[in-house]
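Structures follow.
No lab work stands behind these numbers, since they all come straight from the coordinates. What you see is a predicted model, and the numbers here were worked out from it, not measured in a lab. Cβ atoms are built from the backbone, for glycine too; each structure is taken alone.
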Structure P
Amino acid sequence: MNTAQSLLLAGLLGAGSAIGISAPPDAAELAHRGNEIPLEIAKIYWEYNATANDLGVHVFLDGEDWRHIKITNPDDRLIFAVGGFGPYREFGMTELFFEGAEPALDEVPLDDLLAEFPQGEYDFEGRTVDGEEIEGEGELSHAIPDGPDVSVTMGAGDLLQIHWTAVTAPPPGFPDLPINVVAYQVIVESFQVTVPATVLSMTVPPEFVGSLASGKHQFEVLAIEESGNQTLTEGYLIL
């Protein structure tokens, strides 16, 4: 190497930062890269309507100031991605809940629908407005509970009681997996309450019942499995 070449090489090495040459990351930097921010909530679960015989997948996530999020299934297949633009890209987002379409099972076979959403761990991965990685994992199970049988008792003074049967098994034709219902949820118009699995009836507050117009009103009772999967049965009451 001649003198001119030596001077040129020395100059390039000295200007390394200007042309993108840098030292390899140290241990602290590598450790920081692996320290992703966890999502506070990352849930994916089935909702089955036993009355309408339709089935779909719901997702709920919560984390601070994320700019974009993607979800991949247990086979590492991308199934969902969302990102913010404009002010949402600048300031970020927090909660996100969405429902997948719920096709009727007489139109889309159950086995085909379950195959689209295999059991296992779904990865939620994104990035915050500060450039930090944010992630979580949601476990999707095919343990889907049957819908409860429901009935209504009406009494004087706007007394309304809703009753339902305990759910201990999947619906006929669904995967024969153990079912452990941990709660029931009752919905009447805007009234909603969740009770432990040991409770099989609910008295709706008479003040709320008295506020309803005369006529036919729909209600729902949901059985919620420990996996988060839930099944609802619809009913009606006449006031």
Structure Q
Amino acid sequence: MEQIHDLLEYENLKIYQNNDWFSFSLDSVLLAHYATVPIRTYRILDLCTGNAPIPLILSRRTKAHIDAVEIQKDVAELAEKSVEINHLETQITVIPQSAQEFQKSCESDTYDLITCNPPYFKDIPDATKNLDIHKTLARHEVTITLEEILKIVRKLLKNNGTFAIVHRAERLPELLSLFEKYNITPKRLRLIYPHLDREANMLILEGTKNGHPGLKILSPILVHKDDGSYTDEILEIFKGRDTNESEKLSG
């Protein structure tokens, strides 16, 4: 069922969701909060945008124009409604198209910042998938692979532009390999831990196109306290407050 929700505790920010489909996740919120937005950022691209939580949150951090690309037409419609209800039509443009088709119509070196919360799991033929097509496409690399995303990023990102992605921690070696292959220099890595006594299960990795070598391992993000409740850091993020010590990436 389609519903309008407050986007966490962000003041006057709402989002359309269909609770029968794949709702936006904490991963998107963390990426939108921690992604480095350099001062001279004029154009942003969000790939695999879903119902646009990342562009909506980024709109509170920058005045840059944001293009939001989503292949699932009905999910893109939710994103468009979210943009309209927040009166952000002049800042956010939702593009109901595959990333592969979209990049064909774009000039190279267009964007200052590209963000992405992609499908996390490889499309293995015999793997168990959710019967709901929306959830399957959101979780599995059915319509786009990680390598295809990096190819698109290399084309569309400006020289020294920033790419920020959230992904499964187990795929870090692959991410680093693809960053190198497509000339994205890893610059900042932040690991996300569900609990203090658990292994990191997610990460946020940022890089610059043709940047100078030098990777910073930033302080980790801890999601839950011992009692299962959210940590103070996460609760502050939910309120839209700045917990981010991020600084402008050097080339």
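Quick check: -4000 is what I get for helix-only ellipticity at 222 nm (-39500 (n - 2.57) for each DSSP H run of 4 or more, over all residues; to 500), calculated from one of P, Q. Which structure matches?
P
Computing FRET efficiency 1/(1 + (r/R0)^6) of positions 80 and 176 (r between Cβ atoms, R0 = 35 Å, to 0.05) gives 0.50 for which of P, Q?
Q
Upon calculation of log10 I(q)/I(0) by the Debye sum over Cα atoms at q = 0.09, 0.10, 0.13 Å⁻¹ from the atomic coordinates, which of the structures P, Q produces -0.56, -0.65, -0.93?
P
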